[in-house]
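Given below, in the form of structure tokens, are the structures.
Throughout, read-outs are computed from the coordinates displayed, never taken from laboratory work. Keep in mind the model is a prediction, meaning the values are calculated, not measured. Cβ atoms are built from the backbone, for glycine too; each structure is taken alone.
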Structure I
Amino acid sequence: MKRKTIINYFFLIIIIHVFHLSAKAQNRNYNNFETFNPVFYPDNGDEFRTAAGTPGAKYWQNKADYKIDVVLDEVKDSLSGTVLITYTNNSPDIIDYLWIQLDQNQYKNNAIRTLNLSPDRLSTFKEKGYHIFSVQAGQGRKLKNAEYKIDETRMQIRLADPLAPKGGKIQVKIAYGYSLPESGRSGIVNRKNGKIYATAQWYPRMCVYDNIYGWNTLPYIGGGEFYLEYGDIEFSVNVPSNHIVGGSGELMNEKEVLSDTQIQRLKQARSSDKTVIIRSAAEAEDESKAESKSRKTWKFKAINVRDASWSSSASFIWDAARANLPDGKHPLAMSMYPSEDDRDTAWRRSTQFVKASLEFYSGYLVSYPYPVATNVACDVLGMEYPGIVFCGTGLDGKELWRVADHEIGHQWFPMLVGSDERRSAWMDEGFNTFINILANRAFNNAEFISLNV
């Protein structure tokens, strides 16, 4: 009897709750079905954004330029260096403090991200994250030590003098270091000719300041991706001399880091529709066995981008070919991969996959804006950054095509669009999945289509 009474009470509570929700819904002024009205549009626009979604008369966007210099320690699997940020405040607001993203701090023991880890994952969790050695800031004069506070994956810098609106500039210099994570959006994987380092979220980055939320300071907890200011990024990576480095933007010092033979092959690739080997499997194996006490510094420059990334390894085979875009431009499609992936059905086809994706999306959307597109075989299954993508080592045939094409598709959305992935990851993933279907139909007479989609 007691059990029956409890069950009756339980159903009574459910019924009351349903009636309450129904009554609440009836009192709403908004009709959900209006969304499907062909003339429905709830926003008439404002002075910042028109109803059509284009920039309004008073639209503004701040800018963050970076100069980054880092050293890779292959023994300790660590990175150290400095970043100099030149931040331009184009907003109409006076800014009293800056917010910086410290995404590597997701690997701190007290990070929110650890709450999502299962007990077995938590038991093997190795604390990493940024070591901040110094923070300096200044406006048009010598940089001075700045007051700052770190809250997990965010740093607030309190400014000695407010940053003026409509063009005010400030420089921030941060010396930092951290142990590289083995997996995630970055990764380290061992191959017979050396480790492959895929490096991302590798420097402190400005949070976005916009007219909707002000400072966008949502913490990074591993899921969701990025929302970043645009600017020019110059970076140098000091690595063992037998490494090959692929990075966002354009390699600025070919003569300092490449052999005469590699420079000649690269020149040939810039005018070749067929894949040209820049560094062969035999050369990679020979060089990986050579003494690597000497070092080289690879220098890259990426213009008007929101981020930059790179990968480095002694094990890389490197090949390239030109892409032919509708506007007459010819960016380089390139691939870097270890000998384990050197098969006709696998990464030997990667550069042609990249080339096909660049050509298709440039015709369907707008022309690819960067000088290079590099696909890197690494421990990251699939991730995109301006001008470079990471795809899983071991991928083959259809799987490699689909992952590579998907990540190349992201060069348009979000890399060009600049959407807020941290709040709305569905936007770029949804759009990109749609255009991937179209590219899949177009590639090589629909070679990899298994379903009529």
Structure II
Amino acid sequence: MRDARRAGLLAAALVLAGSAAALAQPPDPRVAAARRLVTEAEQEAKALATDEDRAALRDLARAQAKLGDIAAAERTFAAIPSLPDRQNTWLARLAILGAQAARGDVAGALRAVAGLPSGYSRQQALSVVVREQAARGDAAEALRTATSAMLVAPAPHLVFAVAEGQAEAGDFAGALRTVRTLPRNPADFDSENFVALLQARTGDHAGALATARAIRSDKRFFTYGALAVLQARRGDTAAALTIARDIPETDRFQVRDLTLHGIAVVQASGGDPSGARTTAAGIKDADVQMAARAALLGAQAAHGDLAGALAAVPPASERDARRYALTRIAAAQAGRGDTAGAIVTLGGLDDADDRIAALARVGTLLVEAGALEAARYITAAIPRPDVRDRTEEKVALALARSGNPEPWLELLRKKPAAAARVSALGRAAEQVLKKPEDDLLGLRGMLPRQMRP
């Protein structure tokens, strides 16, 4: 498929972090897993002998900061040499500032910000600090911090950083109140899109659509697509299709077709295969149509009609369509516990490379669905070592997020260079600590892959 020209579609309309965990919840196994990875990285870091190798310390410093080990992160940061690639060093600095604010040491973070050169760097750092303040539940104090830093009314980007922190903490109504303190600017897609999604998240769907329609940019169609799929998920397919029809067919990013794909997947997942097929029939682009039909066959198999799904698989002469369809059906089988049957299903692909690609994709889909044991079984069946290794890393990282870092550590020990191991361990720890991925409208899994951030 022509994924490159559609990569990131609707990302601007969908990217936001999930809700923060409640304080009363039991200890998060991810923290212990991340700490295990960081401890291993700290040991490996002792073997870094050159400045080039010590560039890996930036990944370790970020991971230490995310864990809240600020003193350790500062020590690691101090050992980072001067490097041509200053951006990654700066990201480590930002991670430490954010961690200070997240732990409540806003004064310390602001002192560090004051020592930065004035201009963009300081503004970027301030955004990180006030966002973390707001994410802790201190939105009012975060706004005061922003005001104090600017000596006048806070700059709009700082107000938005506060609102993003509130949204990250699950306070969507508060985030909406915060952004509404700013003047409206229909020409600013990013701000108006954020307002529209917050309106939808708080239940004001009519207001969200009105905001989207007022945006003076063709990017508004990204927002339309997200709102349409949300309406389908709420059970109002007619409203969803009405919104989708407002997206022009001539849009070069094919937002209309991808939106219809998303609506059809929601219908099929909800047990309306006939409606899903009707919706998918409105898709004009052949590639998107092919992906949608495959997704619908996967949903059919997931609902128990494996025979019917297999009977509708395109013939071998339609190579790509057949591979897409059998991949989705096999993923549904494995997700229901029939991993051996899934491998048999993929045997319906004549080309060996197609079978390998399909096995890897099924493994990835199972990881995304949280079916990790099934993913391990499928991944072990991949005959090509390089493809198997890449898929194993995805499975191992998901296992680490569930609290078991040992498979990941086992894979990392295969890397010959200490610097590569330190970088990989630090990045893995950051990934493990990330909150469960979600978007503001809760649409993950309801959208085609090209529409996801």
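For the reader, a short list of remarks on this structure follows.
- Here helix-only ellipticity at 222 nm (-39500 (n - 2.57) for each DSSP H run of 4 or more, over all residues; to 500) was derived from just one of the structures I, II, and that gives -7000; the source is I.
- For 39, 30, 26 (semi-axes √(5λ) of the Cα gyration tensor in Å, calculated) the corresponding structure among I, II: I
- In this comparison of I, II, the computed figure 1.8 for distance in nm of label points 7 Å out along Cα→Cβ at positions 174 and 310 is attributed to I.
- Highest-scoring label, criterion being mean projected area of the Cα convex hull in nm², for residues 86-293 alone, among I, II: I
- Taking relative contact order in percent (Cα under 8 Å, 6 or more apart) as the criterion, the top structure among I, II is II, with the largest value.
- Which entry (I, II) yields the derived value 0.10 for FRET efficiency 1/(1 + (r/R0)^6) of positions 166 and 286 (r between Cβ atoms, R0 = 41 Å, to 0.05): I
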